[in-house]
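Alright, structures below, take your time with them.
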Structure I
Amino acid sequence: MIKQHITTFEQAVKYLYNTPKFTTKNSIEDTRKFLHKLGDPDQKLRIIHVAGTNGKGSTCAYMRSILEAAGKRVAVFTSPHLVDVRERFLINGKMPEKETFLETFLYLYDRLDWEELATGKGYHPTFFEYLFFMAMLLFSKEELDYCILETGLGGRLDATNSVAKKELAVITRISLEHVEYLGDTITVIAGEKAGIMHSSAPVVYSDVEPEASAVFKGRAASFPIKSYSVSKNCYKILKFNKKTIDFSLQYRYDSNVRFSISTIASYQVENAALAVRAIEVLDESEEITVEHVRQGLKSCFWAGRMEEILPEVYVDGAHNEDGIRAFLETVATDGCDGRKLLFSVVSDKDYESMVAKLVGSGLFREIAIAHMKGERAASLTCLEEIMRRYPGCAYTLYEDVGTALRELVAGRDGMRVYIAGSLYLVGEIKELVNHDQF
């Protein structure tokens, strides 16, 4: 590997996207060593670490919004991004400037051992590891109250788990995903996610899957650390409004406190409740009031999660079987007379099960199947083969997402259009809409 001459933001991003072609995942020990080589920037941060299968990004967003409503300075590292790679690094809700991104990229780039790499040996970060290191460098330069880190894949061996200490661990809902990497049972996957638990930090977890909860309780007891569960019994949905949802939740000593979130997605109530409980555990001095929580929840926005991108056109990041389940629960309560769906997916997902749930719901009069950009996209041939198993389902195939979107919007006849199946699909759609290319 030869060191390249990189001088622009665009060149840096291109280099990052090409890293999967010349590197593989490194051990957590190697990641820790390189973090130390960078000067242990993580040790300057008060870290909230978040893992789980679904709802990680939303839970991070709700926590961030509540903390900011209380006047705290917060940085967040999440993935994936939808349009711009800088979306992964938010400092008080803002992306870094391109110049700052490039400067941080080059600082890290110059600290790689290029003599070793030239021989085919030496350490080089993966795409995700590189971005994680950049986040630590960026955030350590800021005067922050908290840093929220979302894991990429798993937890125990995730690059983000190389940090030295944490204030709090949060684990969202667990379901079967990435079984080739994490294991093929809820118990095994929960064990990988539970790897983010730290001896110095309490844990707040989603108590939905009994097998997963048993793992979390057991690991917490083994340290021991305090653990706090959030089950469906902890909150109650009170009212679905046109653009918001009202729900009640206990906060500190007050039971049935009423809150509101700005979304039509019912699954976000679970994530909001988890975020509120996490803030309650984190805020031992009780500086954060009920009004701070109310304001933070109501003002929170998380792109790509049942987001209305055009009038009556909603995109949702549902990209696995459990995500589709939650997506359909929301669609079923929208009160619409007719709906259309635009669906696409990446090839390594269990899209047979996803399609079965979507078609079986009976919620869509027509389904548009489109081919996304990128090497990971499932082929139209494979998707068509699955759709043929449902002769009663009206569907149309599209060679590209843009054409599918244009035809659905133009011919919806008063029906609502939903778009789901992949966060990559959401990103492609948002880019089309942002540039008026639909």
Structure II
Amino acid sequence: MILKMEKTKLFSFIEHKIISDGSLNDCLEIIYNDYDPNNPNKYLGLNCCNHKNKTFQTNYYIGLDWIVEGESAIMVEPKIKGLNYLKMFMDCFDCDNIIAKEKLKDIYHIDFGRDPIKVKNNTFELTPLLIIHFIKLMQSLTKRNLKKDYIQVEENFNSKIKGKILFSKNVKYNVFKGREDRFYCKYQDYSSDCIENRILKKTLRYVQKYLDNNSISIKHEELDVICNSCLAVFEHVSDDLTIQQIKQFKVNPLFKEYSESLKVAKLILKRFSYSIDNATNEIDKSLPPFWIDMPLLFEVYVLTLLQKRFKNEIEYQVKGNYGRVDYIRKNSPLIIDAKYKPIYSDIFTQNEDEDELKFEKSVSGRFKIEDIRQLSGYARDKKILSKLGIKGNNVIVPCLIVYPLDKSQYDIQIKKSSYCISSFVEFYKLGIRLPQM
């Protein structure tokens, strides 16, 4: 489908789909020649998979990107209709794994350095994505004492001197007014009212304004409460800053939590063009190029569910002699891999039972042989087996592939034998119902 927005052609597709309708023929050479395996998110991962037949395939990135800036752009939406990726992203912050927390910043990327793309009937919620990320970072940051730093303070003292006298201001505010008992001074103070905290407080004000004036696809109440509680921590911090101060400020990577919060804060302030008035209106009809890495989002989301269910039994990104397995379960040895692929979806029967992890009833037992081979390798890797507490060579370790359920499918909690991949010994698959709008 092509949407014509003024002079710009906007090509709209679904992730991981074959495109052979000729709509992208004019862009064939650009996409074909620019393909870079080291930059898989370029053009949202769109690839010319058959140059002769002019066939393309979208990848597992969703978002917007220019093909030719000002002329043609591509929009890729989730394959699962109504997928609430905001809820998935927000739930990922409940995960306490250090590696997973580091990966949260890599789930999405926004390029404010390029021209925005106008979209019609926009289904993306980019501003809320930034806001959720910022609020959850601030929730963690404000559990500790605020950072303090030496700041320059100017003050008009009565009958005392502190620091050094600013003679020009002292003449202006004191001498000319006959107040010779006063001294206008400049001194250093060790305070939480530093520029880092001012930027964070200013951003919280913008976020508060946005939440008061816009609705998003997740519960407002929780975000409102977190935002207000964070603002209370900044009670004695000013938000008096110039645009120039914000733009020129360089984030110090030594303070990891502050560093990530400030990076997202600067993105939000830039999104609203440094004006709090812009936070009162929904401005997502014109979006900068951006992408969301859906397999990575799914991977961290699954970890959150596994940790919620099995607590400390789950380890993430366990390194073997060759490669890393997504997860292992230690107490009852199990190798688990998250696959954001539609191939594993089968037919389901509806059941009213609810559980945090929904088990899928296999009918056709579909699978990808590359995934079977990958997990089989992990199940024989001595370094991974050692992590599972297995020393012998004759143990067959169960392997589980976790994949997303489509909205049109139903899930059912049943015994392990009912969701096995019957072609292989001790291979299973598990369908996870993802949040819906």
Structure III
Amino acid sequence: MKLNYKRTILIGFGFMAILAFWQFYDQVVPYLLENVFGLKTFAANAIMSIDNILAIFMLPLFGAISDRTNTRLGKRTPYILFGTIASVILLIVLGVFNEQRNFWGFMFTLMAVLVVMAVYRTPAVAYMPDVTPKPLRSKANAIINLVGYIGGIFATVVMMFMLKSETAADGSSVYSEDQSFLPVFLVIAGFMLLSVLILVFTVKENKLPHVEDEPEEVSKGGKMPKDVFCSLVLILLSVFLWFMAYNAVTTAFSRYCVNVWGADLGTSSSYLLTATVAAIAAFVPLGFLSSKVGRKKAVLLGIALMTACYVIAIFITKQTPLMYLIFGLVGVGWASINVNSFPMVVEMSSGSDVGKYTGFYYTFSMAAQITTPLLSGALIDNLGLGYSVLFPYAVLFSALSFVTMLFVKHGDSKPQAKGSVLENFDVED
């Protein structure tokens, strides 16, 4: 059994378009809300959380709907193609309303683009497990993540070179009042459209052999056995818990640097960038590692590595180059978790409900991303514990995810024996 690398990379173009959008959205939209339209930070943060709230309900819904879709283009491609076209049009309109300083036009269009993105995100992610044999999904997911991150990097580079900032009196970087954001909106929209068109014209979904084999634990048309259901609940709970830990750190780390270490924002950005680069570098090797040792062990290794890094960070009281190593290891641990956890969830699905299970995965991850800023923020501010509670908080939830993951008994893949060393590098044409 061999992985079709070329096809997997091309399928990843859909995810690449999605990550390009979210990277742009997360960096530019909060700035526009606060600095162009004059919203307070709380109001801007509330608006920025709407996409996560929508995701909880819409991702599993449209995952399940796409499972039952049957068109000439396939069951995922219509959502990916027409969803991207709609989001591209709305993104350009959003840029125009920003140029016009039309707040209500901007807000209405922003809500519309978030709804459209939620409609086709799950079908785009479910495409890979649809056409990839179960034992190969960790490798394939590693490649999908790598391709997807290219989209995020592209969006970041575009913003770096097309948006020119100035230094304010307090030393912070700001954009001049005559800075036009519309060209960046156009470039991101064009990149998204081009990426998806490459996918649609090079991979014909309806001509691909879809994986229809049922997992041995679930009989076709029957209910999921209690032990399999228990494993599904435990792994989804694990997803929630490790996102609670990781997103608390990434959300509050810039303020942690300022309040605990007395360092600037550039310092926090450089550490987080180290984690991202390490994750990108580790995706593919970890995909191959999981095929040797199994997904569950790879996930547990990732959790243990991240938990150990959080523990060490508790005792670091000032800025130090050691943090680059720590965040590099955090990135590797995070990559090991992400490469293997999603395939474990869809492993428990049948070929006809991959989208529904993909939606379950994102529902729990998004729920954590809504919850953890509020809970960690309450501990830091409302209870007066300060930012020193951040890493103990991360240790707690990360350790809990390790415990719940230990009891997961299903969703793993059995390492495949190779006839020779060279077979590890076989590529299916």
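Distance in nm of label points 7 Å out along Cα→Cβ at positions 53 and 333 was computed and gave 2.1; which structure, I, II, III, did it come from?
I
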For 1.51 (Cα Rg over 2.2 N^0.38 Å, for residues 237-396 alone, calculated) the corresponding structure among I, II, III: II
Identity of the structure behind -9000 (criterion: helix-only ellipticity at 222 nm (-39500 (n - 2.57) for each DSSP H run of 4 or more, over all residues; to 500), calculated), options I, II, III: II
At a computed 12.5 (mean count of other Cβ atoms within 10 Å over residues 245-252), which of I, II, III: II
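Each reported figure results from applying straightforward, stated rules to the coordinates on display, with no laboratory input. Because the structure is predicted, anything quoted here is derived from the model rather than measured. Cβ atoms are built from the backbone, for glycine too; each structure is taken alone.
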